[in-house]
Structure I
Amino acid sequence: MSRILIVALTLTAVVSMIVISSAQDKPVPAKNDYSKAETWLCRPGRHDACDVDLTTTVISASGKLTREPWTANPKAPIDCFYVYPTVSLDPTPNSDMIAGDEELNVVRVQAARFGSQCRVYAPLYRQVTLSALRAFLAGRTAAVDRNLGYNDVVDAWNYYLQHDNQGRGVVLIGHSQGSMVLTELIKKEIDGKPIQKQLISALLLGTSLPVPRDKDVGGAFQQVPLCRNSKQTGCVITYASFRSDVPPPANSRFGKVAGQDQLAACTNPASLKGGSGELHAYLSTRGSGMSAAAPKPWVTNGPAIDTPFVSVPGMLTAECVANEKGSYLAVTVHGDPADSRTDEITGDVINAGKVLPEWGLHLIDVNLGIGNLVDIVRDQSKAYGAANKAISRSTQ
């Protein structure tokens, strides 16, 4: 099996299977001290993994290039708490607490852009590594500590609440293994508890979150519903993306959950109320970095693009679909051979030159909708602030 595929399997489904073979009768690992700066990838007011260049080249259908700057808002009124997906290249079953290039890069791609709307907190945690996934895929037992990563995130969350939060509203953001960890955190630490009133939203991306059919609450959570408009707070946005012309196959890793009366929740970041909408994607200029397929030139006979991200307005739309294939975010690419802009995006998992459709567009779940999600967080922040002002006035 190629290293490309192994790196590509940053997937909740695989992680949930591998942790079944956790090591037993081992000493309990020491807790992390989240008062130490090095245990965080991002904290406000530092030059760290979130203090990066997010300048974007906007490519119109005509091929015109426009430079879009980006700045963080150090006075943002809310916080974001981010848990990253399976990226660690450490050789051990659980990662160490030393940030590698892979952790730094995924923060740049998935989390830093939210810094325009919130103060970003991103803890390091001892996650299940890609080495453990390699062992699992080869049929070997991996001595994974099933609770280590989750307990780390709980400790980081509690430290944040005790020392940093100061009553502020917070958005939880995760992808793949990160979404799995945050789902458990919400179940055990937030759902139905006093802290739930400070939950602005949870963005649980690249996962299959169970919810009862035709309902917005139940299943994974008892009191935290799905978001249906950008001014709704205390709710969840979740999806797993597939190309609209390559729906989940029978062996799909996403879009399906156990139980006849349950389905995998899907909330379209481009249209929370339902239907189709335009995705405001921010795609890495050089591709996903995990797939064998490199992007073709973004513009025919155009200048080299020197920004780390590109945006392609009008090119991508999405719609939540629920059918016999599953429940998923169907992404349509609207290429036009007559114009000079590329007609393709990369993001499929590829092995030996072959696309593996069961993984969908998991590698770019976050990239596809991050512009929409940042806008939603902006609207939710305003709604949360207005509601809390109204509550404050009513109690005076």
Structure II
Amino acid sequence: MDLKTLQSLFKVHKESLLFGRYINGDDIVPLLKKHSSSCKIDVVGKSVLGEPIHLITLGSGKKKVFMWSQMHGNESTTTKAIFDLCNVLTNSSEKAVAQILSKCTICIIPMLNPDGARKYTRLNANDVDLNRDAQDVSQPESLSLRECFNKIKPDVCFNLHGQRTIFSAGIANMPATVSFLAPAQDEDRSITKTRQKAMEVIVMMNDNLQKQIPNQVGIYDDTFNLNCVGDTFQSHNVPTILFEAGHFPNDYHREIVREYIFQSILVALEGISTKELTGLNYEMYLDIPQNKKLFYDIIIRNAMVGKDCTDIAVQYREELIDGKLEFIPVVEKIMVLNNFYGHKEVDANNGVVLTHDGSELYVGYENVFVLLNNEILSFKL
């Protein structure tokens, strides 16, 4: 599919019932009902607190693709993209879509951690990181995922996540808007045939993204950790790809990034449906820059704090308050930050920066504004 087609499909089929970052089980109930007539939908387990875990199955092909989202409950962008994808796969007359459905069977867990999603936390209700539970399989959500993996016997897996705003694509003033990883499958991080196949799919997706967000695609560190689901599934010789929905300027609701994730999944599915993954075309993967932690949400440059001319780094803390996600600005650093970047930068020009009540600014200060030369400088989104 060319870029124009991908963009048109998203525009026409974007799921209007999902918006923003706070997506919980209640939000997907009407969507599961809507798709129940055109997809196979099963309950494949329950969370710690008894919420259902669903599996959506589309297509009838021999190539089996298994994907799951919201393993971390506060990483919801990929869940939105999944339902955009379901709308396309069930309603589009595009020839490439028919090809995908005839060649692939696509199995999707749209929300693996509904308890974490409801509380907007990374962990499940037992305070366990499901992406570190691949060996112990100690949690009911982990067991559901493993049972689906064993039953489906996928040819490819998509492990769908979201990442913080702190990441850059390499050592550059470029945010990691989308990131990928072909996880290692051994301690030596060998580039095995299985990893090469995962890398080959990532190359396809990166080619599309570079036309739209050049130099804003990153790769995660591939240090081997068998407790991680991706590393475990890769070690079983199933090509597994980590997707990370990151930051695009001013897109804190991640509606722009949502489209890039949607496009990437669709590009990957088309590639899998039309080609045999050989792993021969993996080398361009090695040219994608590795993510670095070089960003803050806001940097105030050249500010007077006390007697020092310095920089001030502000990071938003995401907090669920009365059922609404709030972005709380917190001063993270007061120091010279020459090697770091802000998604928003303000030059104080040696002006004095104080707290809202005129006190000296300090690390840990939380408020929607500071005073710059006794004028309000707002951090509110």
Structure III
Amino acid sequence: MAPEQIRSLRPMTDGVRPITVEERHTRIEKARRLMHEHQIGALFTERGSSMFYFTGTRQLSSVLLPVKGELVWIVTADEESRAHEAPVGGDVRVFRESDAPFGTIVKAWRDRAASGALGLEEQVRFSVFDGLRKEAPALEFVNGDTVTAGCRVIKSSAEIALMQRAADVTIAAYRAGLATLREGMSPQELSGNIAAAYRSLGFAGNAAVSFGVNTAFPHGSIQAQKLREGDMILIDDGCSVDGYQSDITRAVVFGKPSARQKEIWTLERKAQDAALAAAKPGATCESVDAAARKVITDAGLGPDYKLPGLPHRTGHGIGLDIHEWTYLVRGNKTRLVAGMCFSDEPMIVAGDFGVRLEDCMYITEDGVRTFSKQSPAIDQPFG
């Protein structure tokens, strides 16, 4: 049975507003404008986040989005009825599972596109690309990121609202989970309690948990652990609301923190603040990374990616995928514009422990806002 702190939670599902069919059609029209600009005759995507972004479903085999005319579903016979139920409609073409779909895809492209290249969404399997180029060796294939990233990197107010709810749910789950801490518990037990909290709140979510020396590894370790007095604790991950993700990390100490733990935690918070201050409309992605990294190197850690110090980029894009375009990393000269969303997580590895504070943020016309309140202090994980 789940602890009382978990059982007492109530669902946070009221008021969630899924993305409308009208917004999906608006996305399709923006994609077509980008396709026209880049001389792409059609965009091809298999099941996954980009399919869901444009169509409202992610479980069908594939879809072809032409620069004009209705989109075309290329599906197996057992998927045909579901394809006809797709929220945005479309022509449905069926291929037999005993045959490869390549001929059906190429015919759909010839029927709809007439000219231009075929853009492939980034998660299209190589085996599919290989089959298509053998089926149509004269056809030009290009990276479809100019269309998919060009649309998805800028979030609408409806998307921001769903990500806000995901962040609120994650904080509630973390708060309940941390209330169950006890000496001798395993990371798996704490992770299970947080997963149970998500279920009580009405959502599916996960938590990657590390204790003690394992917090010095950005993504944890498989080494067995039991919680002990003085251990640093890292909790990372999030949940999904209508497909939109949260990603939050909290760092606390079980018991009384040491002076070194306090020092590194405070430095981490300063680096996170520096990234937030730098994340202004018009700033480059790499300048945000540089601002956080400077705080850490000025304190004598690093430099660059050397340890002790900051071993990875300051942040990643987030939306339908927990990691998506674009990244707060050196060399990325993409400029920030309103609607972009990122994690802010300049982790510090300090030898026998690590500290990561992660709150996601979104760019507005007049600055940056966070989806979750930052941790005020090492013993106060929630703002």
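Taking mean count of other Cβ atoms within 10 Å over residues 36-43 as the criterion, the highest value among I, II, III goes to III.
Here helix-only ellipticity at 222 nm (-39500 (n - 2.57) for each DSSP H run of 4 or more, over all residues; to 500) has been calculated and equals -9000, so which of I, II, III was it run on?
So the calculation was done on II.
If distance in nm of label points 7 Å out along Cα→Cβ at positions 132 and 244 is calculated from each of I, II, III, which structure is the one that comes out at 2.9? Considering all the candidates, the number was obtained from III.
Once distance in nm of label points 7 Å out along Cα→Cβ at positions 108 and 180 is calculated for every structure in I, II, III, which label goes with the largest value?
III
Values in this text are rule-based calculations from the coordinates and carry no lab data. None of the values given here were measured: they were computed from a predicted structure. Cβ atoms are built from the backbone, for glycine too; each structure is taken alone.
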